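Chemist: Each structure below appears as structure tokens.
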Structure I
């Protein structure tokens, strides 16, 4: 099978914005539904202090998160006038809708994925960053929206969800090795938790470049001493090498030209399915519904010849 990656797959649009200071942050435009002036907010009793309130928007009630508070330890209290002068980014991530309050919008820029670099390891705001890139001679951080939402909205961990899998199926797939490729620490933890509960082994990589190096080592290694990889679960948005490019390059390795690849992405929409299949993926699943992920994993592993 011959695959190719379109120029569109190698590029992304970023919305640059401010959360209160002079530093700019970024979000992939594909995660954004719209950017609007801050609507009227209604307060909720006992709400998370990082939630400014809720807004009625297009027949939906959306929580509006103060993004500055969500990614830092600031204890600032915004006056009503300040809130109304800000904007709200409405997002569609992991099958949920919410609003992110920001102090101002800068512009939209077009970038190459190869120019998005992994963030420096550390704490603070850096722990909410999935990548950094140089724009106008300034380092701009791409925010890990999945982590922000999981923490602020107290999303249920997959470890606490009931797992309904037939015991004979669990025994049939037990011990198989899965590769996980994801730059979001939150998404990685969720996926690893699911694999652990299925009794599956796993190796992980935080971006496509690292994952491809692992596969290349497997390609050149001794097959008698290396556990075979049965399946790859990969994100799409990743620094340096995104999921589309990673899958295309992985297909060039003889050991992995036919391996089952599931794209597991926070991005909704059919366009991701089309791009992913064109690049050589077998299937696409929007994050994060435990039952659906488990079903996809079991379905493939049960059908594979070595099961």
Structure II
């Protein structure tokens, strides 16, 4: 055995380092995914005996208005959450300067990332609160009539997204700050000598070198938008009248809340959400792989 190890040490060592992580990934990610897909074909309350019903849960989803409301809200989350990328990039470029007090600025912009989503949700709930909330007071001062954002079906989803964007922008900013530290200074200097300034410098020199950071930022932003649960639960509990539901909250509502205990139906919602995530993430990974192979 020792002779075999010595002869194949370089080939086996990487697999030994990967083995614990791969085992954890199998147990806590791949197997639960497979179990969720399997459960989605059953009618099960989580306690008693499960009954095989085939694709009935998916057929019911097609006729469920609450599912379409949740799906529409997830699309809105996904589109508006992409604002975190350009805003996070601009803040990162600003914080990458060597000016007086920049450490204090970095701390202020970093702060939303380290606080809990529960705290963010409560802060914005007070911010939007009728009568005493700052946002309500500002709108009332500007227009004469305040808006109860979290109680209005037209605005509630946008209000929650604004709360989610605050820490998400901070996260993207950190990713871009790390990427800016790896930008080759010789390329920047060469571009300056060629007369590149401002947007031309950013577009042709900086952004191409930020592709790895952009890839990670896009992936975490898409995942964050699609799995948006905690802020919805804290700020509105899906209301008013279910208008702020997203797929992850709808899944919880059906499977685990006091009104649900429909594990099979909840699993079917989870499978749909997982499929949507995989479409986006697979596309990003394929594009990144193609870009790397074309070099």
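A short reminder: the numbers here are calculations on the coordinates, not readings from a lab. Quick caveat: nothing in here was measured; it's all calculated off a predicted structure. Cβ atoms are built from the backbone, for glycine too; each structure is taken alone.
Chemist: With mean count of other Cβ atoms within 10 Å over residues 19-26 computed per structure, which member of I, II shows the largest figure?
Modeler: I
Chemist: Oh, and also: Taking relative contact order in percent (Cα under 8 Å, 6 or more apart) from the coordinates of each of I, II, which one would give 27?
Modeler: Source structure: II.
Chemist: Using distance in nm of label points 7 Å out along Cα→Cβ at positions 179 and 203, single out the structure from I, II with the greatest value.
Modeler: II
Chemist: Here's a follow-up. Using helix-only ellipticity at 222 nm (-39500 (n - 2.57) for each DSSP H run of 4 or more, over all residues; to 500) as the calculated read-out, with -22000 as its value, let me know the right label among I, II.
Modeler: Going label by label, the one that fits is II.
Chemist: On volume of the Cα convex hull per residue in Å³, which of the structures labelled I, II is highest?
Modeler: Biggest value here belongs to II.
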